[in-house]
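Some structures are shown below for you to check.
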Structure P
Amino acid sequence: MDWAGVKGGESVAIFGAGPVGIMAAKSAWLRGAGRVLIVDTLAYRLSKAAASANCETILWEGDGKNVIEQIRSVTYGRGTDVCIDAVGFEPDRSFIDRAKSALNLEKGSVKVLEACMSAVRRGGIVSVLGVYPTTYDNFPIGQFFDKGITLKGGQAPAHKYIDELLEYVVQGKVVLEDVITHRLPLSKIADGYSMFKKKEDNCVKVVLDPWAAG
């Protein structure tokens with residue numbers, strides 16, 4: 001939440017109800033956010049987010065325009081103070097989206113980042129936690145400029161924050177167990193990756209346990 005500049009009272013919309021998005025929601029509350037919404041395309045992930053991070057949820061449908069409309073409707077038309085992209089370049093995509101990416105020689109899509117820039121208020125902050133490995137045509141530079149958006153992102157500087165974060169866990173200010181849906185032995189690592197990628201068995205977070213039985 002340092003990138004997002006959350007100090008207290010802000011409205012925060014998080015795109016992606018995976019483990020990163022859910023932990024971002026918990027972090028927003030920890031930093032004093034006034035309202036936290038989380039967006040995803042799968043109802044079971046939203047249910048997990050609501051239960052473990054106590055946030056409002058929005059189901060992404062179709063092209064996602066419903067998400068922008070709902071966010072604006074609950075923020076008096078202005079958009080949230082902060083939007084967080086916890087999805088990156090691999091969102092669920094239609095055939096047309098995939099065809100466009102192939103035509104432009106692009107990997108994945110920036111549609112979630114574009115949605116964040118539409119949902120954030122003028123002068124707001126968009127924080128990018130999801131991975132984007134390449135360049136993209138039609139990046140909404142005009143919208144970025146017109147709205148005066150602050151855009152921050154990059155690889156997580158884990159070493160900078162790890163001691164502080166562990167202390168939150170020790171003090172009980174942050175709970176981790178409620179994000180975990182599956183525990184597997186190391187021998188099942190391929191199964192864990194496959195389950196998460198295919199979103200099978202309501203999988204949100206897999207933990208590999210070296211001591212678990214095979």
Structure Q
Amino acid sequence: MNARLFPDLDAVNRVVSALDRDGHPVRAVTLSRSYATRAEDLWDAVTNGERIARWFLPVSGELEPGGRYQLEGNAGGVITACEPPSLLALTWEFGGDVSWVEVRVAKGGPGRVRLSLTHTQRLSGHWDRFGPGATGVGWEMGLIGLAIHVEQPGEPMPDESVFATAEGKAFIAGSSEAWGEAAVAGGADPETAQARARRTTAFYTGESA
């Protein structure tokens with residue numbers, strides 16, 4: 001596996017939590033990872049529209065509290081909180097569904113900064129089929145670009161084809177399995193969690209579950 005591109009799976013901490021939001025049951029998918037940079041730089045990388053476009057997707061709108069944003073070809077929503085350089089919260093509106101994303105930036109040891117991302121969503125048929133993996137694996141794939149952007153800014157960004165390689169598929173399968181384990185740790189039935197993890201791998205690799 002390309003260590004520069006695909007991080008060690010153990011470098012990411014994964015947590016799945018069962019919560020209530022506005023009187024409804026929800027599931028929170030949290031992943032955290034440290035980066036070799038400064039807190040101010042990591043914060044700017046995840047809140048500056050020009051920089052977001054370099055490692056994730058082009059974004060438009062009013063990038064300020066209360067403003068609406070739109071990621072090109074993906075989700076849009078409202079920025080509900082922005083407290084530099086530590087907290088960003090927003091709604092994630094896609095395909096007629098609304099969920100919530102919270103990003104926190106904090107010191108992560110000498111010369112490192114930790115980013116924690118929590119994506120909270122209502123229970124649905126999508127959750128029943130894939131569990132936390134569809135969300136968790138998707139964010140892990142997206143955040144690979146962030147690591148390159150802040151730690152190796154001179155390197156070119158990979159395109160989606162890297163996930164079709166043997167190394168990319170192994171990363172997806174490993175991440176899916178790890179999210180299945182996180183689901184079990186959060187109280188899910190082991191057999192159900194494993195089946196959901198297999199479906200998540202198949203969804204992202206295009207191969208049979």
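What follows draws every value from the coordinates through simple rules; no lab data is involved. This structure is a prediction, so every number in the text was calculated from the model and none was measured. Cβ atoms are built from the backbone, for glycine too; each structure is taken alone.
Computing semi-axes √(5λ) of the Cα gyration tensor in Å across structures P, Q gives 28, 23, 16 for structure P. Work out which structure the value 2.2 belongs to, where distance in nm of label points 7 Å out along Cα→Cβ at positions 71 and 87 was derived from one of P, Q. Considering all the candidates, the number was obtained from Q. When distance in nm of label points 7 Å out along Cα→Cβ at positions 111 and 151 is worked out for each of P, Q, structure P gives the greatest result.
I have 1.7 for distance in nm of label points 7 Å out along Cα→Cβ at positions 79 and 127, calculated from one of the structures P, Q. Which structure is it? Matching structure: P. Here mean count of other Cβ atoms within 10 Å over residues 15-22 was derived from just one of the structures P, Q, and that gives 13.2; the source is Q. In this comparison of P, Q, the computed figure 6.0 for mean projected area of the Cα convex hull in nm², for residues 119-190 alone is attributed to Q. Match the computed value 17 of relative contact order in percent (Cα under 8 Å, 6 or more apart) to one of the structures P, Q, and report its label. The value was obtained from structure P.
Matching task: 14.8 is the computed value of mean count of other Cβ atoms within 10 Å over residues 7-14. Pick the structure from P, Q. The structure behind it is Q.
Here the criterion is mean count of other Cβ atoms within 10 Å over residues 23-30, and among P, Q the highest value is seen for P. Out of P, Q, which one gives 3.8 for distance in nm of label points 7 Å out along Cα→Cβ at positions 47 and 199 as computed from the coordinates? It must be structure Q, since only it matches.
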